[in-house]
Structure I
Amino acid sequence: MHPREKPQVKPVFGKSVDDLRTEWDRIALVRQQQMATGNDLSYQHVLLPSILETLDGCELTRVLDVGCGTGEPTKALATISEWIVGVDVSRRSIEIAQSVQHQLPNVSFYADTVENFARKWTGPAFTSAVANMTLMTCLNLRSLVGSIAKLLMPGGHLVASITHPWFWPHYWQYANADWFRYDKEIVLEAPFGISKDQTHYTTTHVHRPFSSYTQTLSEMGFVIDRIFEPYPNESIQSLYPERWDFPRFLVFRAISQRSTLQRSG
């Protein structure tokens, strides 16, 4: 495959949470290996450093890792958190996380949707939440963000990374497809790949204009207080098969302004 040739991306309909769970169960071991070995350049050198930087100043007593996958981000977050809980819909991913990260004394993992976890959780509210590359993989953004809001204490922060709503379609070369419109929510399916490793596994993500994220966050009681487009420096650029022509990701931080009464209700 030519470095700039991307696998086919196509719109799909009728996807369910069970479908997404199956997709991530299948790719779980591959993802763990990509991240643990440092082969996922963007995670190792762009996303994780950006998330850790954006968490500076946040209360990290009780942290929720939303869509924790196989626990690699959770492990990194555990070094700066007093206590952290990782939640992921993929049961296989959680099995791997529990096996690989089992020696971490301040970490717990749950295999469930965040919505179900929020309904069941009877512990104290979380002081911060992290959603690394998760919000654009959920089918119902409002439901997910609302559940995160319920789990956070008033004044708690949500730090999230997503594929860049404008530049990602250009990077994956479907921005000019006849079915694509930036201002529409579109469920997409494509072979999963990172810069150094294209796989035969298929996963789903949802294109949403950034206004969908800002509106949903606002409706759920969040106010964005930081947003930026991380970009690798020259030394990191040299590790990639092709240079970045534009930002591929977007990272933001939002603070919950929900009251205690709203949370308990």
Structure II
Amino acid sequence: MSKQLNANQSIEKGIRIIEVLAQSAGPLRLSQVAAAVDMPASTVLRMLTALIGCGYAYQEEGELKRYGLTMRFAYIGQMVAEHFSLRDIAHAHLVRLAQETGESCCLAVEDGHSVRYMDVVEAGQGLIAIRQRVGGTAMMHCTGSGKLFLSQYDEAALEAFVRAGNLRPLTPRTLTRADALRRELERVRAQGYATDDEECETGMRCLAAPIRDAAGRIIAVLSLSGPVSRMDDERIASALLPAVRRAAEAISETVGGVQAG
């Protein structure tokens, strides 16, 4: 067995131990950690000793001598967060998606009761202009991106959204009734993506797929927009939707560190 393979296996074992300790409500005994990761106690002890030596774990004083993680991991997480840029991670995927489909692609985040566009790559050649611009906002109830964010709302939050007067019409197809919006959000949750069928802008359709963090929360949305003349149902089902979902899943894997599916 090569040294490289041994090193990879050691790293994988160490990460499994770290994840078990991180998910525990309190420190664990050596036997508990070994059982959770299905490794010999001697292997787990060696890994824990290395973590303690580097300042990432500790062993309790006293009789129990349980193991836990130190706040050094929080410090590492803070440093990662300070340098984390979702836009930088996603941009190349937007460019590839726009080139693959010939349609315009957007990266959006939730901003209050609106969606804010963090990145836009325009590739379509249609007569209808894409109105999204980096830093611009859009309403939630009539956009694919907004519907995905709304799909995470509990009933109280959704009721507050409706009562705030957010169901204003932009086109004849805009959903302006709370019951219609609730039915639409049920559909979005069931299918795992959202659409905007001329609800925000007459003549335009949109597909949106979620970008999730390690906990499965939707933290951003990748969307693709184009004129209805090009975004017919057949093309959406056979080509556009699979492409959008692949790109969103690839971004999610980088952001959350968890493989899609």
>> Among I, II, considering only distance in nm of label points 7 Å out along Cα→Cβ at positions 51 and 107, which has the greatest calculated value?
In response: II
> Which one of I, II has distance in nm of label points 7 Å out along Cα→Cβ at positions 75 and 203, as calculated from the coordinates, equal to 5.8?
Replying inline: II
>> On distance in nm of label points 7 Å out along Cα→Cβ at positions 35 and 211, which of the structures labelled I, II is highest?
In response: II
> With relative contact order in percent (Cα under 8 Å, 6 or more apart) derived from the coordinates and found to be 22, which of I, II does the value describe?
Replying inline: I
> Looking at structures I, II, which one was helix-only ellipticity at 222 nm (-39500 (n - 2.57) for each DSSP H run of 4 or more, over all residues; to 500) calculated from, given that it came out as -9000?
Replying inline: I
> A value of 53, 40, 37 was derived for Cα extents along the principal axes in Å; which structure in I, II was it taken from?
Replying inline: I
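Where a number appears in this text, it was derived from the coordinates with a stated rule and is not lab data. Computed from a prediction, not measured in an experiment: that's the story for all the values here. Cβ atoms are built from the backbone, for glycine too; each structure is taken alone.
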